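Quick heads-up: structures coming right below.
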Structure 1
Amino acid sequence: MTEGEKNNSGLKPNCRGDLLSVKVGDKAPDFTLPSQTGDNVTLSEFFGKKNVVLYFYPKDETTGCIREACSFRDSYEELTNLGAEVLGVSGQSVESHKSFATHYGLPFVLLSDEGNKVRKLYGVPSSLGIIPGRVTYIIDKKGVVRHIFNSQTQTQQHVEEAKDALKELDKEQQVTL
């Protein structure tokens, strides 16, 4: 599929998402990880209830990750109004996530993937072989990956891509009602 083509969901394809092991149309692999509050969060708990914006980011308290997280924070109300929950995932500890979320007033869940098992499960690539990748997955209420955006440098575009994909899902869901 080329960048300009549409997939069968009607949503535009992702930026370089064809290199990832989880693709648009796949069932999202389930996982359970601890959040910044210490509570375990399981992805499938949201299925049947909410769409999920699952975003992988490199590291707490780094310039690009601060910009991305604050963009998700600033758009959080719009994202939740579109029927989504936001889950951020990186390899730092629960304590690091708690500090990061408090420092920037992040209203969404940050999940600690120490050991990067979930990152590997989703096939999120590294940049230059050493910097953990930055990839956003939009997962519908049925648990199907509907959109992927993969860009290390376009931090704020992840939020715009998420909003656009969720608006398309909202239109689809309105048609089926």
Structure 2
Amino acid sequence: MANTSAADSSAPISGVAGFGARAVFDEARAATIIAEHAGRPGAMLPMLHAIQAAFGCVPEAVKPMIAAALNLSRAEVHGVVSFYHDFRAAPAGRHVIKLCRAEACQSMGSESLHRGVLDRLGIALGETTRDGQVTVEAVYCLGLCATAPAALVDGRPVGRLTAQRLEGLVREAILA
């Protein structure tokens, strides 16, 4: 199966879209990001977003740093990170495909489309291919119900998916 384990704090983080081949966790850089946001009201979410933008994920090592800066427990920080599904413990692949699993898409046959692409890639929802090219995630409504089944491919909404169209989008993403 795919490699989705969280990177240790000193390990290179690879496959991060927009960061070239590698982004390495740097404690000093993380501390600077945290300090830039610490005085703001509601600072945790902006901190987490900035950390993820910098490193491609929210490394485990940054949670106690955020907790200390905000006078919170590590459990409180972990609770926020785990509650919001867009925060990652490991970097996403170079391309991210979010498959809609809401009722309208399901009623239009999305499950068989999803199963086909996941089987082809050899991964499950929430995983990244071994080569780091593609991460496939579930999303529970894209607001594209009239064009179901739908997906987001690298942030671009795509509706009226068929097995052939989804396969083409995956192939196009891999070759890009």
inquiry  = Quick check: 1.8 is what I get for distance in nm of label points 7 Å out along Cα→Cβ at positions 63 and 159, calculated from one of 1, 2. Which structure matches?
reply    = 1
ask   = For structures 1, 2, which has the highest computed value of distance in nm of label points 7 Å out along Cα→Cβ at positions 71 and 167?
value = 2
request  = Output the label of whichever structure in 1, 2 has the greatest value of relative contact order in percent (Cα under 8 Å, 6 or more apart).
outcome  = 1
query = In terms of mean projected area of the Cα convex hull in nm², which of structures 1, 2 is highest?
reply = 2
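Starting from the value 109: which structure in 1, 2 was volume of the Cα convex hull per residue in Å³, for residues 47-134 alone calculated from?
For volume of the Cα convex hull per residue in Å³, for residues 47-134 alone, the value 109 is produced by structure 2.
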ask   = Taking helix-only ellipticity at 222 nm (-39500 (n - 2.57) for each DSSP H run of 4 or more, over all residues; to 500) from the coordinates of each of 1, 2, which one would give -9500?
value = 1
Structures 1, 2, by mean count of other Cβ atoms within 10 Å over residues 39-46: label with the highest value = 1
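Any read-out appearing in this document is the output of simple, stated calculations on the displayed coordinates, not a laboratory observation. None of the values given here were measured: they were computed from a predicted structure. Cβ atoms are built from the backbone, for glycine too; each structure is taken alone.
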